[in-house]
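Structures are listed in the sections that come next.
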Structure I
């Protein structure tokens, strides 16, 4: 069973890595929905003196405020920009039997309290308020009461109650592979119905197989390993300093739970990324004349285990592939190239060093060029003048020269100087939410933080902004940023900003 657990763990990990880049398509086509956006809002509903607890992936965060007799816990919904009505917990300072709010699963938090019979009572909190469960246990993101009834979040993110304590469940966050879900070795359909359990006999990999690797494409799990064969064997796939080896690659069809051996002329090193439901990018070493080639390369494989798209003919020596929206960035170790399907954009020999949703950066030995996706040149900068560069807090690009800082806005496609030569702009830190510069002088190095509110007005502040809460979901992230704003009497008051960032997601 150790081999089964090892292979399944690797398969599930590969599925997790692929999940964020899985969509319908054929070849290298990627279908996306939604666009990149950045929204900033000043929060006026938060008290000044609060602290923040756990977050989930739906935009909920625990907010704690010290009251006269103890701590009040509340749920704040960053998606709705408001506190959740009735989702509150008052914990007296001396009450050691009462916990605070704890993350359970998507959209659900809970608290526990030890009663007079030394039993644990559970309360759950959602966007609909709170619910007293009574005596219960909490295990693996699930609450089970004393009668065995289980409360959990299903695959669709909905809170469910299941009375059959022996029924296998696919809970929210269960790893998706194509149209199926895998929890441990249990396989479920897209509706969460249990189908079967993957066993050693299903996988077919013989005992003693080494160098196990696995990946998924569509509704198939692949497992690969090697076994030693006798030195006088005439049937083998490759030989090395250790002897002769048989390369075994099996494909498990999740629709029926049956595995079959497939021929593959590559030794798989690792999963790079999924392209769509039909293709996956793997780092592989080719087998030629019964020898493993020394150079690892990137290649695109399909649901049959064969090369689906010859990446090496597109970019010879390609060794890395990443997916961003509907575009591929292919890297050969020296240059990067931006592709839409099989079409290379900006087909010059200069390297595509960055793609920032609506802006493309290319560089040569002498210059940096910033284009929009219609190949219009927005800005050209001599390499010798550039001190630093990166992504500004709102998804734009910034460049620092010896005399100024330029921001290239992704929405307007214009380059704007935000710091003047007199400010001796030198960027010292890159953040998704603010810009920090420094200036040297007789009194030492002075740092300045630049932050703009929703009206694009620069905010005066004391110190550096602090990220106090982050929620990362599918296609949307939320962040609460705290700044200390100076007042007329030289004191500083906290001001909170809610930042919502959306991203294109694959269908």
Structure II
């Protein structure tokens, strides 16, 4: 078994290395060609514009060429056009040739829309950055708001890839949610370095630091809620941007005051973004490390799928923060514009961010083509077992909006949190009552048995020890994680890592634990 585990780990790392090498070959080369062509075209068009404006009219350039905004606007426009063309052609290939079901294709298309939306919004905001109506504010807000749509689409993609949110919860119930379970290779090295200094094990720390979550339903539900809260925050963020813009346009609010308000609410957006990102990152790594999921995850270029989405956001966010600080210190140069000069430091910072986003979209359009190839078989040729809501196999949401897409995902999350998690805790509370009464019967028509079904049971009707352990502690049945682990270890007669209903009842009641 140990040799098999080591072999599987080696294959896991080898798959990651192959993905990195293939990504470099299929992404970097074409992107360099795109950049070379765009730069040459930009030089040619800029020279033609300068010739027609200065030479023919006998004018003299007052500033060096790099201090004029026109070359940057031309290059950004060319990059945005090439990125949009690449992304749209890729989406057409998915529509024409992708053989996967529409349930997983739909979120994929939303993900691929990220490049054209970012490119068009940034390009138009750059070219019209000094427009007196200030519509660049709206375009930037829409661009950032679309990120939340892409994030939810990615969660839908992962959910459908594993057969739905309920089945994903069933798959992720076997490992403790610790840093070691999610980032094993890194944490093991850190623990080895600290071994001579302290007995503290970094790997035992919860993946959410001070917050502990039970694997399975509770973990998956709160992870999806973390992503949904970010979508809600971004909707409010866009609405606030529109409101401030309207007040400024009508003269009720000064433009400088609007910028101050926007900078303040961005802290809320950043905090929400960080929490959503961390939950998504933990889910991504947990899927890559879990025994139930890592082999199938390695087949779909997971690293590229994750980072070609989040790096767009992270890079643009850091660019924005750095350039905003430079603008506050008045370290940015001024530029001669076509209609107005770029002398406002904050406007210049926003223009530079939009320019960089246009340039970066060329890279991400090609990266999306590699990460979300239309030839990939997301079904994997595997029979994906369905997971039903308890015994009701014909469940349908009362409202049609909750029967597909994001609505169905939200309905499933609500079911996990309100039904399954509550049922798991109620099961342990009923177990405490049986313990007080000394009742060790295992009747399958009792409330205890019905609530035991809310655990993520496997085909043998057994629940994961890793999941039960957290419920025992949070419900007060066990004093701490160590006591819960020991009780469950003794109750697990066949050392399978899972407990049957009989083991759950008879052995835990006779164990002691908290009365």
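Just so it is clear, none of the values below were taken in a lab; they were calculated from the coordinates. Keep in mind that this is a model prediction, so the values were computed, not measured. Cβ atoms are built from the backbone, for glycine too; each structure is taken alone.
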* To do: Using FRET efficiency 1/(1 + (r/R0)^6) of positions 303 and 335 (r between Cβ atoms, R0 = 30 Å, to 0.05), single out the structure from I, II with the greatest value.
  => I
* To do: Using distance in nm of label points 7 Å out along Cα→Cβ at positions 159 and 479 as the calculated read-out, with 3.0 as its value, let me know the right label among I, II.
  => I
* Structure fact -> One of I, II was used to calculate log10 I(q)/I(0) by the Debye sum over Cα atoms at q = 0.14, 0.17, 0.20 Å⁻¹, for residues 39-94 alone, yielding -0.49, -0.62, -0.75; that structure is II
* To do: Compute mean count of other Cβ atoms within 10 Å over residues 151-158 for each of I, II and report the one that scores greatest.
  => II
* Using helix-only ellipticity at 222 nm (-39500 (n - 2.57) for each DSSP H run of 4 or more, over all residues; to 500) as the calculated read-out, with -1500 as its value, let me know the right label among I, II. => I
* Where does the value 15.8 come from, among I, II, when Kirkwood radius over Cα pairs in Å, for residues 207-342 alone is the thing being computed? -> I
* **Structure (I, II) behind the derived value 20 of relative contact order in percent (Cα under 8 Å, 6 or more apart)** => II
